[in-house]
Structure P
Amino acid sequence: RLHRKRNRMTNVLSPEDTLADDVETQSDEPNSELATNASAVGNAPKRMERPVGVNMQSVRKDYVVMFLSMHVLTLLVLVPYFFSWTGVALFVLGTIVFGQLAVPIGFHRLLAHRSFKTPKWFERVLVTLAMCSAQETPAQWVAWHRKHHSHSDHREDPHSPRVGFLWSHIDWMLHDNKSAVGTYAMYEKYARDILSDPYYMWIEKLPIASGFLFFAHAISYAIVGAIASVLMYGFTPAALQFAGSIFVWGLVARTVWVWHITWSVNSLSHVFGYRNHETSDDSRNNWFVTLLTAGEGWHNNHHADPSSASNQHRWWEIDLNYYVIRLFGVLGLAYDIIPPRHVRKRTPK
């Protein structure tokens, strides 16, 4: 149902288009200093109604089928037959590559907030890897996230825990929302710069593109796993078991795990934790989410300074993703890296 609207975008979006005025991606407005008293852990946010446009009677069947099938398949990790240390190693490696590199750095800090720049080819590599986590198209992901920042924990926020914890974690994606799901107005307001790129526009105009990328990488897992199994064990039952472990642990369980650690930023980090900054939302710094996401859990810091490539506002609030971005800079793969505001203030222009 999106392709009719996508075709219209070609006529209104150009490389010269800029971000919507009310989307704070590189704002340098002053913020509050670090609060002297951190707020209590676990303060429950106030309840509010779902965003205008949500139809709870209309379920997005493609999302429901995908989420249910992947979660059911993930239960196979409990079956000893599908266990192998190679599969576990691929699960960990995949979490790092997709869940702590491609999505947080590629989708979030690079595309959504433009907190650093990369060569175009490297940007597209990061973004393509992010799409292998089945988290929607680049323009959709960015538009959702920028709308979240513009209306964080107010009614137009697509996924505020003030509606409900489950809503903020997953339920918001499962129901039609005329104001937030792939509408022309939303793309025009929150993702014009993304769709000025021909690659991202192609993905939007071809409805099966993002799904194709995910399933293509899934098939590649199956093929590589099968080849490795035969080379190691020959055409034996052990080869079939080894291939199954790679598929279950390295692909299915890893994808579901990356979903949940990404979603936990929307849910856990707006309910549990402490606050360095008195922002107008319920964002929290959550050390547990930080461990899962390599730095995304310092969420109150991020909401206080969204244009920064770093979420580290105290010396002990380690942000591994920022250090990866700095490493990209050393390797010539990143430049114009925006440091935190307190560092920018000390740096002479």
Structure Q
Amino acid sequence: MTKLLIIDLSPVMGGAQQSMLALIQKLQERNYDLFLFSSSDEFCKRAENFGIAVYKSNASMWTKSVKGLMEAGVDTIQFRKWLKDFRATNHVDVFYANGIHAGLLASMSIDSSDKLIFHHRDLLCPQTLLKPVLKRADHTIIISKFLMEELPVEARCSQIYNGFDYDLIVELAAMETIYYDSVTVVLIADMAEWKRHELFIRAFAIACQDSNMDACIIGGPRNEQDAQYFEKLKILVNELKLEKAIHFTGHIENPYPRLKAASLLCSVADNEPFGRTMIEALVLDVPVLSAGGGAAEEILDCDGGRICKDDINSLAMAMCEQISQPVHLTKDWHKRFSIDHHVDQIIEQIQLLDVA
């Protein structure tokens, strides 16, 4: 039985962790022996529910500062010590690092003979940090063709889309019935500036002038910088006199009922490296409009998907035209993003490492 130690150092349960959790569940079903080393309480809790052996990390976020450099050194020393103790009683065939933070920690800590798979998801990662991880990894998984094109160096890599359990999405959406009083456009994104909520708000201000339309913005800040950004957005909404039309929900554990009830999902992040919410919306028969570039072209090649220019007027016009458009997904589209197809491709790369 192949044994994998999965490393994930995000302190929150974001989209990358949801994707990894789905992969963990399927790998376990296929008789892989898994261990999880994670900084997220929620990730640990959910993995434990699947019977996964979980180890909680207290790693810091390694900000771009002298303090961050010192934190990286301390975390590496602590992880090496933990790993030595762990390996005294556990064998690891493959280390699986989810994200650049985990990739760096693994690269600086494991032996040269150890096998490492790096799952790369972050467009904003500095190239000076990414290059040594790509060089050390025995194989790198890239979540989109768009992100593949942004690699700073040649790497031993495969482009594999995130996998989705379509039945689970539908099941979660049915757990609560939501009724909106008017046509509602939804944006689901953390309160990070690169998600470009301001573009969405200003475009919505134009789009709603001649129609009974509301907006629901799902997501909240993850840190102090994001909290300050959120306050600026609330001020903007008040200045535009949209406080009755735009509703902020904050983080919601299960956003799918609200998404299912929407007439349109908008995605306006600046070069989204993947676009998980776009897939979830389409699975729930909700049309999608993207104005941010990135991997949107790889997802929205279907009826119900549309891409427009990322200026306020173009987005406002497309918003009005795309509302309630019918969604039709082909068999090829379903396979491309299915969890089973995703797992098949990941397992193929694990087997190529010849760890048996």
**Message:** Suppose FRET efficiency 1/(1 + (r/R0)^6) of positions 86 and 278 (r between Cβ atoms, R0 = 35 Å, to 0.05) works out to 0.15; of P, Q, which structure was it derived from?
**Reply:** P
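Out of P, Q, choose the structure whose coordinates give distance in nm of label points 7 Å out along Cα→Cβ at positions 150 and 222 equal to 4.0 when calculated.
Working: P: 4.0; Q: 1.4.
Computing distance in nm of label points 7 Å out along Cα→Cβ at positions 150 and 222 on every structure in P, Q gives 4.0 only for P.
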**Request:** Kindly point out which one of P, Q the value 179 was derived from, the read-out being volume of the Cα convex hull per residue in Å³, for residues 102-229 alone.
**Result:** Q
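Please state which of the structures P, Q yields 28 when relative contact order in percent (Cα under 8 Å, 6 or more apart) is computed from it.
Matching structure: P.
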**Prompt:** Given a computed value of 2.1 for distance in nm of label points 7 Å out along Cα→Cβ at positions 78 and 110, which structure among P, Q does it belong to?
**Reply:** Q
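Quick note: the coordinates plus some simple rules give every number you see, no bench work behind them. This one's a predicted model, so the numbers in the text were calculated from it and none came from an experiment. Cβ atoms are built from the backbone, for glycine too; each structure is taken alone.
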